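Okay, got some structures for you below.
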Structure 1
Amino acid sequence: MVDKTTDTMWLAQDVHMAWRGNDVVVLKVASDAYSCIVGGAEILRPVDHAPDAVAAHPDYQAELLATGLIAPDRPATRRRRAPPPVRALQPEPHAPFGSAVQTAFLILAAGRRFEVSPLDRLIRSEPLRRDQPASSRVAEVVAAFYSTLPWVPSPGQCLKRSFALRRLLAREGIVADWVFGVRTWPFLAHCWLQIGDVLLADDLDRVRGFSPILTV
């Protein structure tokens, strides 16, 4: 149904979409909720090089506006898309005792913040420091993180782990993209970190099975 008669509209501020075949997965960050518009690709399609925009069929625009999925004006916050990862960084988990102890405290602190923060606040969290340049420390930080995880209570799911690792990297001045992805039938959500096209401590084939829906 989507054709040249569609109009370009803007995704609402807290709404993100991913296309899986003929379906559209919707993430509302404010409510931390996913939903699926089965057959939604018939009325909505992404716009190349414009993560904020969708092409919406005129017959459905009023309904999409009423449900808060799209907006007539561009949101103030611009969106980004991370490049598809092409290689993965999988360092051997090892860390000196002193580094492991410090890392454990940082993971626990990140875990406490994670437990009391809704998703919209987590993704707005600013990196702790940006005054140091990115360096080969990436592999060392990732290795220390995964060496320490078995000794930290409740390391948690991918969301909690990636939040903690992103904060550890930020302390070294290393800013990583936090990418959320989805798949359907059955529905699954996953998130991971990457720097450029390098995936950090995750399985490349697994990540490629998900369609990115949000990049922080």
Structure 2
Amino acid sequence: MKADALIFDFDGVLLESEYAGNKQIADYLTGAGHPTTAEESMANFMGLAGSDFLAAIERWIGRVLPDDFHVARKAEDDRAMREGLDAVAGAVAFVRSLPADFPRAIASSSKTRWIERHLEHLGIRDAFGDKIFSGREHVARGKPAPDLYLHAAAALGVDIGRCAILEDSPVGATGAVASGAYVIGFCGGTHCGPDHAARLRALGVRDIATDFDEVARLLA
């Protein structure tokens, strides 16, 4: 393969969570008097976490978020955790196609509890072992800093220059490119609009995959 290890983002790459989550944000903001579409939410907030995520929303609406925003977000997260979400098309088969001894990790802005629960829903929790890393829990600086990818590569014992990173969000792609890895911009999720590939290329991503068959060809 072109790389000695593969680092996956999670939401929007393996899990179809981006559209559902951003639609909930957009619906909440619209109901609070700040008309926002799911597409605008994805363009402005996708890939961010913690204080960076909240700051981006507050810049968008020009005010401090109401307390009930956090209540609404928790309710949506609880629903998703309870009911599960779909896999991105082809994701499960692709993960299962990797050689058993091929190093792989997840490097996500989400909490490990979220990642692990949804990996269980998808039936591929065993494929990642203890190589599940969160920008909220494992590094001081999450995406768009490259730190989380560097942490994952170190845990895998593979030089970052020999790693491939599969990323869908502009925030994540920014850090992935800065890390020095081979970056594949993934546009196979339902949240990716017709201009998504161009946005990733503008950040320095050279290769784009619109599905996991293309990912496999790029890595071959």
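Since every read-out is calculated from the coordinates, none of them should be taken as a lab result. This structure is a prediction, so every number in the text was calculated from the model and none was measured. Cβ atoms are built from the backbone, for glycine too; each structure is taken alone.
Out of 1, 2, which one gives 23 for relative contact order in percent (Cα under 8 Å, 6 or more apart) as computed from the coordinates? Only one of 1, 2 returns 23 for relative contact order in percent (Cα under 8 Å, 6 or more apart), namely 1.
Taking mean count of other Cβ atoms within 10 Å over residues 110-117 for each of 1, 2, which is largest? Across 1, 2, mean count of other Cβ atoms within 10 Å over residues 110-117 peaks for 2. Each of the structures 1, 2 was assessed by percent of Cα pairs over 25 Å apart; the largest value belongs to 1.
Among candidates 1, 2, the computation of FRET efficiency 1/(1 + (r/R0)^6) of positions 30 and 166 (r between Cβ atoms, R0 = 25 Å, to 0.05) that gave 0.75 used structure 1.
So helix-only ellipticity at 222 nm (-39500 (n - 2.57) for each DSSP H run of 4 or more, over all residues; to 500), computed for just one structure, reads -8500; which one of 1, 2 is that? Here the read-out was taken from 1.
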